[in-house]
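So, here come the structures, one by one.
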Structure P
Amino acid sequence: MTQSVFSRADGVLQVEGVSAASLAEQFGTPLYVYSRSALTDAYQAYADAAKGHRATIHVAVKANSNLAVLNVFARLGAGFDIVSSGELARVLAAGGKAENTVFSGVGKSAPEMREALDAGVKCFNVESIPELHALNEVARLAGKKAPVSLRVNPDVDAKTHPYISTGLKSNKFGVAFSDARATYAQAAAMSNLNVIGIDCHIGSQITEVSPYLDAVDKLLDLVEQIEADGTKIHHVDVGGGLGITYDDETPPAIGEFVKAVLAHIEKRGHGEREVYFEPGRSLVGNAGLLLTRVEYLKPGAEKNFAIVDAAMNDLARPAMYQAFHRIEAVATNAAKAELYDVVGPVCESGDWLGKDRSLAIEQGDLLAIFSAGAYGFTMSSNYNTRPRAAEVMVDHERARLVREREEVKDLFAGESIFPD
């Protein structure tokens, strides 16, 4: 628990200066709660470590795309990393700038390319030869040149969950390392593309620096070959993926990670290049939690179940990745601690949020699910026709609703019955 942000007063969990119990009472549950101070501190750790270097921070919008969250980063001067035109629209609505936005993603459509090109994005991270041709044609029809870098798959093992590993030969992302030099030559020959950089992203929830340094070495070796072929590379995009502490993980501190990567690039003699970082989870993950209320305590022959009002549609990570999130009672009480599986009401055996957790709780109590600021709300759904949760941001002793809770009627407002 980040003590400066999440603490306890008289046994009750506090978010900055606000009681989590009061937030649940005011806004209902399930409820996502974000700390503005935690968001700011995490971003500032990146920015401070990058000072004195040609390095820029691009927030990965997919981790948390709430407008209020993005606006916090925009006010701090952040750039953004997007993977859809919808995310571009969110960045612009939140006060971000297209010229500070990098467009990543393996399956950009022609309309998305045109929208981003017209907006004036900083760079397209292209992931295949067919995408190069598509972007070149979109730019030709628009009478423009599209700034591009190639996302290169360096075949580096990030030592993380297979679903969030993105830098191996078997992954769908990027151009194969063995094909990259020839692909750069093709890109440089296309009349409506302007090759400006190189990009990689080896995975997510990475808790060591060494995989990044291995990937950087392979990228810089490739940069030297590409420039020998006559194409200038202005920036190196090292992606994101730095892990956070969910349980007992010990990732490097943000500043330590940034400084290690920049020092390694400078040691290799490439300090004149601009370096892009694309953090997501490490900015927002531990800045948010999910509040949920215990509906029923159900003893079983082999398991005790705490059935809560949040579910896999609200927080998909446990069901999807078997991910661990720390779970605590919001307020301490005199109940006897028991082992519970914390589960939701969705009609799936995979609908669980935590297994074998020691909790002293009673029916009606509130639980806090920590480290839920990244890939929490953004991955939520309406499965079982469940409205998505509300979102709240806390700033010192102020709490503001930053996304209203959906209503059931809104979920089928765009549907119609086929007429007889």
Structure Q
Amino acid sequence: MNSVTFPEVSSETGSFNPEIYRSHFPHINDGGIYLNHAALSPLPLAVTEAVTASLKRRQQGAIDHFETEFPIIENTRYLLSQLIGADGGHQLAFTPNTSFAISIIAQGIDWEPGDEVLLYEREFPSNVYPWLQLKPKGVEVAYLSDDRGKISVPHVKSALKRNTKVLSISAVQFLSGYRADLAEISSLCKANGTKLVVDAIQALGHSPVNVSKLGIDALCCGGHKWLMSPQGIGFMYMSDEFRDQISITAKGWLSVENVWDLFDTNQSLHPNMNRFEPGTYNIPAITGMHEALTIILEAGVENIRRHVLELTDFIISELIRAGLMLYGTHEDENRSAIVSFILPPHINSEDLVRQLGNKKVYVSARSGLLRISPYFYTTRKETERAVTIIKRLIQ
């Protein structure tokens, strides 16, 4: 299964064609325009079919269900390693979500009183609470101050201190859509002796992240947003060096080297990231993730990025012309599939989102902002229609 390859482009002309992928998404048939993937992606048809098929195999009472599904589990690790540029599936562990993965890391590091964790002050709470839990150990939590959703490299450089043991940052910010310069930030961390932990839930699928080239120590990601997978499944990457520095805080029967040697409870930990998977896998969800990853890798993340930037270019230019202010950046290298806008004082963001929903345009209200997040099957035509409806409602 690991010999599978994926094309770099999605049409004969070399330009990305979203129409090719729309048959995967039956929700578009009701005429709605879904621009809310930063919240929760609709499931592709192949994903729901795979999950259902997995459950039906279990329903038949197959005692070898685990063994039957094992190749899918391992190939999903492989596809994830392809997505993030890891050395292989051995560097990945499945987790229920981003919060759980970050908590494994936070609780597994050997902390000393006075060590510091550096965060961005407007991070999503999944990347905040696990670190705040360390305060009883004497760990200090410091914050990069906000600059309207932007995080500059010089700002990071000035904030790193000798006692900054970890910088934990989102690859793409959930509110502004700001895409961090992970190459420069990683270089600063290495020079400072700081470990770099990346929350990639708002990036993977539409913004390339290569953990090997970037020198990322750990990456955590839930699957229910841009990876179009069932809720309750995610994954965690660690470099080999970093993995061996993280203590096991939840050990179970799958954490060890020989899992079927059931009565040897003194055996060594599994040599790979499996050591962080203490119990039975969420097999239906992993099966669904496998199908979603296949679609994403077939489309090509670089192709998807170019496509969503073209769509958000249009959204930004039109809504700024209509009087809204962009929250984030205009620079392509730091932009993503997420764009948010500051609304005039007389417009309530939640009311606006409800009105848009009534017209079958689905977006988000976040912290008073209007957040829009198209994806690779979103067409220019429906984007234009959605923007026209938004402009009418904000006048």
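Can you say which of P, Q returns 0.98 when Rg/Rh (Cα atoms, Kirkwood Rh) is computed? The correct label is Q. Given a value of -9000 for helix-only ellipticity at 222 nm (-39500 (n - 2.57) for each DSSP H run of 4 or more, over all residues; to 500), calculated from one of P, Q, which structure does it belong to? Answer for the origin of the read-out: P.
Computed over structures P, Q, relative contact order in percent (Cα under 8 Å, 6 or more apart) reaches its largest value in Q.
Using FRET efficiency 1/(1 + (r/R0)^6) of positions 137 and 257 (r between Cβ atoms, R0 = 30 Å, to 0.05) as the calculated read-out, with 0.50 as its value, let me know the right label among P, Q.
Details: P: 0.20; Q: 0.50.
Source structure for this number: Q.
Once FRET efficiency 1/(1 + (r/R0)^6) of positions 89 and 121 (r between Cβ atoms, R0 = 30 Å, to 0.05) is evaluated on every structure in P, Q, the highest one turns out to be P.
Identify which of structures P, Q gives the largest calculated value of FRET efficiency 1/(1 + (r/R0)^6) of positions 49 and 249 (r between Cβ atoms, R0 = 30 Å, to 0.05). Please report the intermediate quantities before stating the final value.
Details: P: 0.90; Q: 0.25.
Comparing P, Q, the top value of FRET efficiency 1/(1 + (r/R0)^6) of positions 49 and 249 (r between Cβ atoms, R0 = 30 Å, to 0.05) belongs to P.
Every number here is computed from the coordinates shown, using simple stated rules; none is lab data. In this text the structure is predicted, and so the values were computed from the model without any measurement. Cβ atoms are built from the backbone, for glycine too; each structure is taken alone.
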